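Multiple structures follow.
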Structure 1
Amino acid sequence: MARAKEQSNGKLDEALTALVQARGVMVHTQAAFLAQSAETAKRLEEIEREKIELDKKYTESQVRIDERFARIEAILIEHNRILQSLANTVGEKIGFKAPDK
């Protein structure tokens, strides 16, 4: 008659116990990773929203700066024209005639 396998050295039981414990640790670690991953995704979404808002503000500021520089440039061109005209007028008043170009 076949003998029942009640006698064992316990290595299989130890291995199964270690496997169950390792799986428990893995499940716990995976849950912590997923929670951290969700938090990271949330923060990334927040940062992306902030970047979009900053880009919008930068663009609006850049438009205002460009308009301001255009006005300053127009003023400087007009001042240059006035100064050139003034120089020519003063020269004519004192008897100096600029050579023809």
Structure 2
Amino acid sequence: MSPTTLATATTTGPGPAAWLALTGVLLIAAGGYALSCWWFPFAHCWCCHGDGKHYRPDGKVHRLCRWCQGTGRRLRIGRRIYNFYALRHRSSRKD
């Protein structure tokens, strides 16, 4: 091979089928996340790890978690977004 053929070799980007497949995978992933937020709206609290309490070094309960108010659960981000738009939609309807 001569040096000129190496310098002119170009590669093409991904074709339309690859972009379509990527878009399909992303839509399926977003739909799966939306479905899981609908089915399981709560997740463990990030601060107390779902226990609802904070402990002293000797193992006794020191206080309830201030982030989840002792429930050990928090709303997932996707469910917060859904609730925001659902409330906005309900308040905009004129009955």
Structure 3
Amino acid sequence: MSAEERKLRSQLTRLLHSEGLLRGNLSLRERSCGKPTCRCMTQGLKHEALYLVFSAEGRYQQVFVPKELRELVTQWVENHKRARDLLEEISLLHCQRLRNRDI
């Protein structure tokens, strides 16, 4: 195993063992509640809601993310993307080894 592959695998292992991973995308939605005295109607400042959107069993699903969990869920989604990127880099290294018949 090359030094580069060991480094990538080490990063992936640390990521998998230290923090949460969550597959999906975050969607920030804004809407008006309709109350005539609310800031969304009087000032045009709409209410924000964050949702995790992902596919499962062939269908898109969404889960509301409470404000107190936004930072944590955002980090978990980023961790999943980083893990996917590390796996892709490792795969490319193996593809190159196959091309070079260096297996």
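Where a number appears in this text, it was derived from the coordinates with a stated rule and is not lab data. Predicted model, so just to flag it, every value in this text is computed and none were measured. Cβ atoms are built from the backbone, for glycine too; each structure is taken alone.
For the read-out distance in nm of label points 7 Å out along Cα→Cβ at positions 24 and 64, a value of 1.3 was computed from one structure; give its label from 1, 2, 3.
Only structure 3 yields this read-out.
Taking Rg/Rh (Cα atoms, Kirkwood Rh) as the quantity of interest, name the structure among 1, 2, 3 where it is greatest.
Top value of Rg/Rh (Cα atoms, Kirkwood Rh), among 1, 2, 3, belongs to structure 1.
If you rank structures 1, 2, 3 by distance in nm of label points 7 Å out along Cα→Cβ at positions 32 and 80, which sits at the top with the largest value?
Result for distance in nm of label points 7 Å out along Cα→Cβ at positions 32 and 80 over 1, 2, 3: largest is 1.
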